[in-house]
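K.L.:
Got some structures for you, see below.
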Structure 1
Amino acid sequence: MAKDVLCEVNSCKYWAAGNHCNASSIYVVNNRGKQAHNSEETDCKTFEPKI
């Protein structure tokens, strides 16, 4: 498993300084209903907006 998960989405509540993700787990899915072939075809379902 990845030791560090990096994320540049600073509008997410799990974003931490240094572009780190501090979520306890990460869930990524295909965003087009079929197998992804590149990063643009995926979505992070872990994202929650900062309030």
Structure 2
Amino acid sequence: MSIKSTIIIQKEDNWYVSTALESGVSSQGKTIDEAIKNLTEALELYMEE
């Protein structure tokens, strides 16, 4: 299953924080790619519930 979401990535100190606008789910990572990967995992868990 594939779901599209609009995300915002903001740099906060040494971290990148990614947030999916439609669901409000957020995650973070030390790189942009890591923040997106972590957000994808968080969204998958969110959608399971």
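K.L.:
1, 2: which one has helix-only ellipticity at 222 nm (-39500 (n - 2.57) for each DSSP H run of 4 or more, over all residues; to 500), as calculated, at 0?
P.N.:
1
K.L.:
Suppose relative contact order in percent (Cα under 8 Å, 6 or more apart) works out to 25; of 1, 2, which structure was it derived from?
P.N.:
For relative contact order in percent (Cα under 8 Å, 6 or more apart), the value 25 is produced by structure 2.
K.L.:
In terms of volume of the Cα convex hull per residue in Å³, which of structures 1, 2 is highest?
P.N.:
1
K.L.:
Looking just at mean count of other Cβ atoms within 10 Å over residues 16-23, which of the labels 1, 2 belongs to the structure with the highest value?
P.N.:
Sorting by mean count of other Cβ atoms within 10 Å over residues 16-23 in descending order puts 2 first.
K.L.:
Further, regarding this structure: On distance in nm of label points 7 Å out along Cα→Cβ at positions 8 and 40, which of the structures labelled 1, 2 is highest?
P.N.:
Ranking 1, 2 on distance in nm of label points 7 Å out along Cα→Cβ at positions 8 and 40, first place is 2.
Readers should treat all values here as calculations from the given coordinates under stated rules, not as data from a laboratory. No experiment lies behind these values; they were computed from the predicted model shown. Cβ atoms are built from the backbone, for glycine too; each structure is taken alone.
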